[in-house]
Structure I
Amino acid sequence: MKIEKSDINDYTELAGTCSDWTSRKSLWGVAPVAPIHLGFDSLVLLQKEAISLGVKRHYVIIADLHALMTKGMTWKENRARSYYYEFYFKEICKLENTDFLLGSFFQTRTDYVEELYSSMRDISLSKVRETMPSSAKNQTVYSFVAVYALMQCLDIFHVNANYVLAENAQKKIYDLVPDIANSFIQRTGIERNFTTGLNKMSFAYVKPAYDILGQNLNLSSSGSRISIHETDTSLIKKIKKMSIPPLGATFLANPLLETFKFSVFPWFDVVSVKGLNGSIKEYYDFKQFESDYYNQVFHSIDAKNELYLKLRERISTTQSLMAKGITNWINIDKAASI
């Protein structure tokens, strides 16, 4: 089975990873397990880029059964979370020409369940466990997470996607795809066939933005992520607490720059920052902003002030558009706490 993998640092690098986007069906999956935060922005932009490149069809799978397994919620709560996620990505982020699918729509079908059980038989738990993050390996119910990993790979086949968009933390899980395919071949004698040629599948991995402490998002908490439910008070606190590495320490994560790159510039036409000479500098693209940041044309405090203004505008607009009824399951105080 031929698998092409691309590590990309920026969603704008996606174009060169495929010669014929119009023949590709792309896929991104997300489990509705937490209040939505701006860490999703890099993945949203990645999908928008794929859509703009003319991908034949794009799917977003709302992994409701995954959330049900890992969070122990009622079906009613789970459905509310799923609708909340779909509404945000479709209506707020404007993922157009996208098919939103609940995982339960096809994951309960006989052929899917049969293949899942066959995979559980053919692929050892120890091998599946190797794909899990260390935090999941330590869970006493890690067997549920193992099923989660197998289902995440099976989803690709059952929507007939051949280009998967994901964050880089998902690499190990998708390493199971050839094992899933081989299990199917052993059971049926039939090879998988994709729209762009026999057994050809591609993956593009992009790193998500960091939390305010410069940690990877899988290590973050509600207090270190900027959610779409922030109040003015909580937003100010989080931006003030946002870590700023020394200028020469380019090997360290810079949450300030990352947030401007993914959560500000793609969503606004112009960014204005007061320079050290007292004049207002206007920026229309991130690269010039980043260059002036390292050249100390403006102070990081003034950049944080502009970040607050832009995120407050974006979050307040989002909150006004989100229907009140679909966020009843969220502890707003906890989501916005620091």
Structure II
Amino acid sequence: MKPTLQDVANEVGVSRSTVSNAYSRPDQLSAALRAKILDAAQRLGYPGPDPTARSLRRGFVGALGVLFTSELSYAFTDPFAVRFLAGVSQAAERHGTSLLLVPLPADRARVRAAVENAAVDGFCVYCVGDEDWALRAIRDRGLPYVTTAPRADAGPTDRYVGIDERAAARSVAAHVAALGHRRVALLGDTVLPDAPPGPLRLAEPGDAPHPTTRGRLTGFADAFAAAGVAWPTITVLNATGNSRAAGAAAVAPALTGDEPPTAVLACSDVLALGVLDALAAAGPRLAHPVSVTGFDDIAEAATAGLTTVRQPAEEKGRLAAELLLEPPASPVDGHLLLPTDLVVRTSTGPVPRS
């Protein structure tokens, strides 16, 4: 039979609470008595109090959950996600807490089970789209959560740390339009679920299901509409993942058509780097140079000379964690919009003259 706390108490001749204090409140005991208790526990093979039960008594676990919209490996391979998690980790370290990464599979039952069984004090919801069912699972546990984007149904007690995706995307598209580009392509990750890579039909940018993609496509469309470019004349490209290979595969059909775009605006730097890869592979077969823009300003963007939108990834993660670890006194203080900057580099230039 597995030894218990009571067995240790009987062995030493003290109360259960005294044995418990030897683990959780050592300052309440003399050094000699604590050493006697720990020696007896080791002799009996008692591992110590159950940490889950102890955290339930204290009312907190000492861990934050980070709910991801993709596979767990995405947290360690995507450049923006890595920087975001670095910010979350900085806040967690300062508060002496730990992190639990929870991927978001397509199976709703598995998500609910993962959320219900996660031993955490709250959730940071990273890049989760309109999956309200995932948020409901968190709400049902009565746990606080912070999202990384404002939500249309956000109430006064909801907390978020994000950017104005539409305005930020509009700024980079306005830059491209000012250079004279009118035959453009917009590239996003999973613009429509289950769509193959390459061009697709999207009646309007608001039809994209993921709020981040929807906001960025809408911002692009705003700027080109102001320049006289109607949405139906814009090519929309679908990538089947946020990777360089997926970006290259998505743009390749557009580059081989009769009228390739003079500019490609990607919803992420990673996809934009894939476009640059595809352009390098096409080489002299292209009749004209193609301007390319990204979004995020990851480290590789500067090396590639990529024009992009800079957003503060680490600060975003740090502030999201802080909103969980130090809840604001006023609900308004839990709604944070961070600044973005247009960064112009060499990947954009004037439209080629025919």
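Where a number appears in this text, it was derived from the coordinates with a stated rule and is not lab data. Every value quoted in this text rests on a predicted model; they were computed, and no experiment measured them. Cβ atoms are built from the backbone, for glycine too; each structure is taken alone.
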**Prompt:** Where does the value 5.8 come from, among I, II, when distance in nm of label points 7 Å out along Cα→Cβ at positions 25 and 217 is the thing being computed?
**Reply:** II
**Message:** Tell me which structure, out of I, II, gives 1.04 once Cα Rg over 2.2 N^0.38 Å, for residues 41-208 alone is calculated.
**Reply:** I
**Fill in**
When I, II are compared on relative contact order in percent (Cα under 8 Å, 6 or more apart), the highest value belongs to I
**Complete:** Candidates I, II; log10 I(q)/I(0) by the Debye sum over Cα atoms at q = 0.09, 0.11 Å⁻¹ computed = -0.52, -0.77; producing structure is I
**Request:** Taking distance in nm of label points 7 Å out along Cα→Cβ at positions 161 and 185 as the quantity of interest, name the structure among I, II where it is greatest.
**Result:** II
**Prompt:** Can you say which of I, II returns 4.0 when distance in nm of label points 7 Å out along Cα→Cβ at positions 33 and 281 is computed?
**Reply:** I
**Prompt:** When distance in nm of label points 7 Å out along Cα→Cβ at positions 17 and 225 is calculated for each of the structures I, II, which structure yields the highest value?
**Reply:** II
